[in-house]
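*Asks:* The following blocks contain the structures, represented as structure tokens.
Please treat every number below as a calculation from the coordinates, not as lab data. Because the structure is predicted, anything quoted here is derived from the model rather than measured. Cβ atoms are built from the backbone, for glycine too; each structure is taken alone.
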Structure P
């Protein structure tokens, strides 16, 4: 019985950390200002252009993206760009960041921090583990490739690829 309680407490802690990271802190960043481009927006409206590789729901000013490495926007078209919970999914984060910096003057990247273990180590969806305790970044922190991610995702996980 005590082992079961410890396991349940650990699972509750993981869910609590994930809720804090993904919902609370992400919402604070999103609501802090109007974002000229909210790339990989999911279901959230950043106030300006919302863009993603799949339309998850009705959003104003939505643009469907075919290729994240060749965005359909002019150089420096946007003052502020928000890219939230995306870099850990892509094959080449440096190339994607370079493209975001081409279209935006100030790029903010939101990543799952290491203390959000359930997100940082999500091998079914993520290709990269970013070695950071911070949520918000202006450049990419050090990272390592998620072990076995490609094989696991081909068999069981990520179905939508950018």
Structure Q
């Protein structure tokens, strides 16, 4: 799985060198932010179902046409799948918070996603709206510390940009 440490080591190895000072500073920065990332992961874990439900509701509120017959949210099965996908993205963000890199999102959430959505004729805008809602609903100190929220929001932005 890709993390800051594995990326630095692989990059230095590919170049046939030892990690540079700037490589090690990058790793050190990641380690220094680890407690904030773990706090964010813990808080997200405790509220995953609520955040996913609120995000789902926000995307359906913005795109009510999805409930029309034949659309992506037109029956209970499709609704469950949409909710499941939003929860899946949030869980991948939680994994990224734990490992300190975008590896889980890259490997399990982003790779091939556009092709899958295109093949299934699924719009990505509702997912962008759901993840944007999740990003915008977080506040300090109610949900987590300011630094934990920065780490969480950065990963939400990464996922949003991949879907945009």
Structure R
């Protein structure tokens, strides 16, 4: 299995799509999120600079590709043969893929990996931010839930459509 880069790029847009209702002042985030993050109406109305927007897209692509590596177990075989798809068609790699390839490309598998990535990566990193930047518990739960939803949706999409058979 090799990465389906179109799906990986599409999955990178998921955090933006989740953020629209999650942090919008008149939707789910409401006044509480704006107050919690010291986001004034003036500051919220200021557009994000194109360079920062591009950087956030690049970061989302990194996250999406990381979710591919975690979710699609066959990516390990791809790495073990040095990224040479021809070597995946013979020998041990081919035998492994014949027996196990494509078995875990399900909704449930994506759900499990989204939760695992949230608990093993986001929770500890966000915990450090909350502790040392003296943020509130509400801040912690809002962002943990946001990343849990985003990573889970990304992982589900990648699990179902993110790999191309060799």
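*Asks:* Name the one structure among P, Q, R that relative contact order in percent (Cα under 8 Å, 6 or more apart) of 30 was derived from.
*Replies:* Among P, Q, R, the structure yielding 30 for relative contact order in percent (Cα under 8 Å, 6 or more apart) is Q.
*Asks:* Comparing mean count of other Cβ atoms within 10 Å over residues 45-52 across P, Q, R, which structure shows the greatest value? Intermediate results must be reported in sequence, preceding the final value.
*Replies:* Values: P: 20.9; Q: 14.8; R: 8.5.
Looking at the calculated values, the largest one is P.
*Asks:* Any idea which of P, Q, R comes out highest on distance in nm of label points 7 Å out along Cα→Cβ at positions 77 and 101?
*Replies:* Comparing P, Q, R, the top value of distance in nm of label points 7 Å out along Cα→Cβ at positions 77 and 101 belongs to Q.
*Asks:* Given that helix-only ellipticity at 222 nm (-39500 (n - 2.57) for each DSSP H run of 4 or more, over all residues; to 500), derived from a single structure, equals -8000, which label among P, Q, R identifies that structure?
*Replies:* Going label by label, the one that fits is P.
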